[in-house]
Structure P
Amino acid sequence: MDTLHHTISLAAQAALKELYQLEIPAPDLQQTRKEFEGDLTLVVFPYLKSSRKGPEQTGADIGNYLVEKVDEVSGFNVVKGFLNLVISDDFWLHKLKQIAAEENYGHQPEGDNAIMVEYSSPNTNKPLHLGHIRNNLLGYSVAELLKAAGNKVIKAQIINDRGIHICKSMVAWEKFGQGETPESSGMKGDHLVGKYYVEFDKAYRKEVEEISQELSHKSGIELKISPVVRLKELRKLKSEEISDQEKDELKKMKALVEEAEGLSPTMGEARQMLQKWEQNDPETIALWEKMNGWVYDGFEKTYERLGVDFDKYYYESQTYILGKQVVEEGLQKGVFFKKEDGSVWVDLSDEGLDQKLLLRSDGTSVYMTQDIGTAIQRFEDFKDENLNGMIYTVGNEQDYHFKVLFLILKKLGHEWADNLHHLSYGMVDLPSGKMKSREGTVVDADDLITQMETTAGAISEELGKTEGMTEEQKQELYHMVGMGALKYFILKVDPKKRMLFNPEESVDFQGNTGPFIQYTHARIKSLLRKGAEMNPREGEYRDIAESERNIVKYLVLYPQMVQQAATEQSPSVIANYVYDLVKFYNAFYQQQPILTDENETAIAFRLKLSECTARVVKSGMKLLGIEVPERM
């Protein structure tokens with residue numbers, strides 16, 4: 001289609017010169033709006049001064065010229081100042097033959113440069129949840145889109161396997177676990193560790209409640225409830241509603257709770273464990289390795305069910321000090337500056353931001369320091385692969401962090417910093433509200449996958465879509481449809497938008513859903529199997545119907561849609577493209593006698609059209625990480 005655009009654009013340029021002696025660059029063309037007849041549109045208003053005619057006559061002049069000079073243009077119409085060009089049926093029929101003959105249609109050959117896509121990046125103190133699912137599905141799909149657009153792609157994740165949150169699970173397991181293991185409990189390792197993260201929080205909150213109550217008594221403050229509960233009540237008050245007395249009470253309650261938090265024995269144990277870990281204490285390291293091993297095993301099982309994979313793993317325990325040397329070098333070069341307390345900062349006020357801490361006064365690093373070092377390390381690791389860009393799939397609450405990171409790397413002189421991108425996405429909400437990991441109120445990824453499979457199975461059975469299948473085939477179909485529903489529902493939404501996920505709504509065989517597209521693919525494959533038995537004779541098919549032309553026109557757009565989705569890092573472009581293609585096909589299916597036409601040539605053409613549609617549907621859904629069934 002791009003070649004056709006170029007051809008007609010050059011012809012329009014020649015028309016303007018010949019008709020009106022107007023010498024300008026080749027004009028832009030746009031897709032004709034759906035409500036008008038035509039395929040490409042030229043806006044003629046800019047040329048009225050030169051033509052000295054009205055918009056309708058100017059459009060007619062240019063239209064007649066293009067019909068005469070360009071074989072692909074078979075007709076036109078003018079609506080006010082819009083010249084709508086009709087492309088010939090011969091062109092569309094030729095394009096369908098090309099699509100049918102192209103083995104990997106829509107995909108570009110792999111180029112020389114590589115892009116790294118980072119996604120998932122979980123903490124090892126809890127299992128994956130619904131938020132991780134959107135992250136994984138987006139990152140994986142964007143990686144597949146970039147591959148299809150002709151890039152070498154490295155899928156990576158950094159696992160956050162160190163820090164106080166990890167030590168909390170370790171402390172709770174030692175205190176309450178009684179040697180429990182994934183094998184003895186029958187729980188997945190990540191679920192088991194997550195259980196003790198929740199147990200830690202329960203014990204810690206109980207201690208804070210009790211200690212704050214004792215502190216309030218010692219201070220002569222008599223409360224029927226704990227300072228923790230009272231603090232929550234006061235914080236719920238709007239600023240204009242709170243009295244001076246309540247403001248004073250708020251300060252007191254906050255001070256009491258903070259003091260109680262500092263006195264919590266359980267939190268003290270977690271801090272001690274972190275110190276031991278940083279001192280490389282053998283027993284602490286052994287426990288850390290054991291519990292992290294449980295989590296890694298659990299993660300891999302979830303990734304397998306979710307259908308995502310990785311080429312490279314990075315671990316925070318190995319990368320958290322990488323940036324310290326880089327910061328020292330930047331300090332010597334004058335890129336960074338040191339404050340009186342010895343802390344190191346970068347000043348980004350000229351870029352419209354503020355000052356950012358890079359090293360604390362005691363010399364310890366912050367997350368930004370780690371990310372600087374890790375980015376540089378990655379480009380070093382993959383320099384032989386010509387890595388020249390990286391995409392971070394991280395929620396939009398980190399927008400500022402990545403602006404700062406990319407600016408710092410640019411200030412340090414890394415040319416590739418211009419090719420760093422933050423794939424910023426909105427959070428996922430549920431009808432029941434927000435999720436909190438430490439309170440155990442998250443929607444667990446494994447539970448959600450199982451729920452999707454169960455729901456898909458119930459609906460498939462109810463609609464009679466599993467007749468003649470073995471039990472094994474049914475379970476495979478339930479997983480395929482359940483995952484298709486989940487992935488499509490999430491990926492059809494623009495990544496930047498916050499979204500509400502409704503599991504029941506996603507598993508619907510009608511409307512803009514994964515199962516609707518999967519069912520259409522299965523229907524086409526059934527039709528093709530019947531058509532193969534007929535083996536109709538192919539020939540020159542000329543009498544192409546509008547419903548057939550609509551499908552061919554949309555199939556021709558597929559490579560362009562892949563490129564657009566890759567450029568915009570938005571799987572929603574492909575999701576909605578595939579849905580529109582399926583709608584066009586279903587309209588054709590209802591209007592045309594595909595296997596019952598008296599004309600064998602028509603049957604052969606319609607089967608080829610169906611086959612090309614099935615291939616593009618399968619290809620597009622695969623870019624979203626979704627499988628489509630052959631039978632349903």
Structure Q
Amino acid sequence: MNGYHGRFLKVDLSELKTKDMPLFEDDLRKFIGGATLAAKLIYDHVEKDMDPLGPESPLVFSTGPFTGTSIPMVSRYAVSGISPLTGYWGEATSGGEFPFRLKGSGYDGIFITGRADHPVYLYIDNGSVQIKDASHLWGKDIYETQKIIKGVLEKSGLSVACIGTAGERQIRYAGIMNDKGRAAGRCGLGALMGSKNLKAVAVAGKRKPDLTNRKKVKELAKEVLAAISGSFGAVALREYGTLFYMDFGMSLGDAPAKYFSKSVFPAEKVTGQALRQAYTVENYACPGCPIGCGREVKNFRKDLDSVDGPEFETANALGPLCMNIDLDSIIRANHLCNAHGLDTISAGVSIAYAMYLYENGVLTRDEAGMEIKWGDGNTVVKLVEMIINQEGIGKLLSQGTLRMAQELGRDVGEAAQVKGLEIPMHDCRAFHGLAVSYATGPRGACHLKGDYYNVDIGIAVPEFNIMPGNRLSSENKAENAAKYQSLRDLYDALTLCKFAPFSVTQISQLLNSITGWDVSPADLLVAGDRSINIKRAISNKLGLTREEDRLPKICLKALKEGSTAGKVPDMGLLLKDYYDFRQWDWETGKPSKEKLIELGLNPVAEDLYPK
């Protein structure tokens with residue numbers, strides 16, 4: 001099995017036991033790796049009404065066949081499980097050194113069940129595994145945790161993924177952090193990790209699987225490196241990080257403000273350029289990446305010499321979405337989220353919702369214990385602190401917008417979420433292909449699984465006949481959005497950074513050179529479809545129906561300003577066309593039995609359609 005070690009580490013924390021879990025080539029050919037292979041492994045453990053935070057709920061760390069190779073932009077890993085925030089399929093990805101170190105440890109991934117009776121952490125080094133006491137780490141932030149573990153183990157090349165106090169307190173949108181402030185942020189998988197009393201995973205090693213044609217891999221790596229170096233996106237990301245998009249996004253109506261009710265704001269105050277002008281900013285890169293989109297603010301304050309970020313999603317969520325254009329408060333709030341392991345998107349959207357409710361008199365000053373006014377950066381920071389500490393109104397905000405609306409007796413249509421996952425910082429009114437991707441995404445509203453804005457601003461996928469079109473039209477959009485969604489899902493199986501400007505042909509050539517398989521671009525689309533459908537089936541088993549494939553009213557109300565004024569996606573048309581193309585059942589929301597069998601998911605077909 002070239003490109004793979006051929007095994008996962010299986011961990012039972014209740015028994016504090018570990019063993020090797022073999023992988024089979026037929027499964028790898030079908031599910032490849034990363035989050036897709038995790039879905040295959042998790043599927044049989046899923047039962048209706050399953051408690052995402054119960055001991056039996058699996059947590060999976062996984063890499064793919066690209067991880068650890070000389071291909072640029074492949075130091076990614078996926079974390080998967082049942083989301084404590086949504087109750088459905090959940091996954092998150094992150095970069096940094098951890099993915100290479102995990103693969104180098106001698107395993108393709110880790111499959112974790114059970115719950116330790118006290119805090120522990122895993123230590124894996126070149127195939128050797130230890131479960132170590134973490135009682136002294138409980139209550140530490142993620143920076144302290146990483147530093148202490150590295151100091152104790154004294155192992156060169158060690159990387160640590162861990163939770164902060166948000167994960168320990170099982171806040172529903174807690175994330176998992178690695179290599180300082182790199183985040184597997186979405187879906188609350190840090191809470192799942194915390195529910196297992198698992199504080200951290202420390203990995204080290206230099207084991208590399210065999211490659212079928214190492215020379216060809218190196219040749220192709222040089223080819224794609226040239227494509228990266230010559231792309232405009234690479235230059236912009238290197239200079240300003242993802243924050244380069246803020247003013248461009250606003251001009252497209254794609255940077256939401258004032259809780260999705262505005263699209264025009266002083267964007268120049270919160271751009272990558274503004275960050276550089278106001279602070280000393282350095283960039284950093286994942287191993288093997290020629291771009292370096294990561295930001296680090298130096299000499300921020302006397303007690304904070306170095307601060308990670310902020311990137312676009314964070315700056316928009318804690319900034320303009322709350323009508324806050326004060327970079328200082330955005331950086332402070334982001335640092336708190338990072339240090340304690342909190343998803344900045346869900347946190348920012350929940351805070352913006354609180355400001356919306358306060359403005360509309362639903363939350364009073366007495367009920368909130370403070371004023372919650374638009375644009376107050378200090379209030380944003382204070383609310384992040386209250387969420388982390390589970391104090392006052394912060395406890396409500398830590399539940400996410402859907403539960404906030406339900407608890408306050410509000411119309412859930414004003415909760416900016418899909419299936420419980422808060423909407424990210426790309427506005428579906430600006431790109432109608434994005435709208436249907438949000439509504440149907442495997443983990444809820446996701447700007448990475450169906451980032452169709454890339455297509456309609458000029459990035460074609462000729463192998464799948466996906467071409468740029470009218471971004472404000474819903475006609476003939478759903479099929480291409482579905483195909484692009486499948487392609488992007490495949491990136492998290494390989495694993496490959498979403499910023500990698502590789503063609504589908506190059507991806508198939510790379511995969512074949514690593515594994516010795518004969519995978520065509522068309523085969524990759526089938527693999528992406530299979531990935532989307534098995535994740536959908538997991539959520540179907542957990543109770544998901546078509547009724548939850550919808551966007552909230554707050555994000556579908558036509559705006560009166562900006563380039564999207566008066567325009568909203570036709571969700572009825574988009575969803576019908578999408579379902580027809582996917583061959584999903586309109587009544588139940590399940591993939592059809594015929595489609596599942598066509599994709600080789602026969603056991604899933606038997607499960608969803610019992611005789």
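Readers should treat all values here as calculations from the given coordinates under stated rules, not as data from a laboratory. Fair warning: this is a prediction, and the values are worked out from it, not measured in the lab. Cβ atoms are built from the backbone, for glycine too; each structure is taken alone.
Ranked on FRET efficiency 1/(1 + (r/R0)^6) of positions 91 and 171 (r between Cβ atoms, R0 = 35 Å, to 0.05), which label among P, Q comes first with the largest value?
Q
State the single structure among P, Q that was used to calculate FRET efficiency 1/(1 + (r/R0)^6) of positions 163 and 571 (r between Cβ atoms, R0 = 41 Å, to 0.05), giving 0.85.
P
Could you tell me which structure in P, Q was used to calculate helix-only ellipticity at 222 nm (-39500 (n - 2.57) for each DSSP H run of 4 or more, over all residues; to 500) as -11500?
Q
Quick one: Cα Rg over 2.2 N^0.38 Å came out at 0.89 when computed from one of P, Q, so which one is it?
Numbers: P: 1.21; Q: 0.89.
Computing Cα Rg over 2.2 N^0.38 Å on every structure in P, Q gives 0.89 only for Q.
For distance in nm of label points 7 Å out along Cα→Cβ at positions 251 and 443, which of the structures P, Q scores highest?
The structure with the largest value is P.
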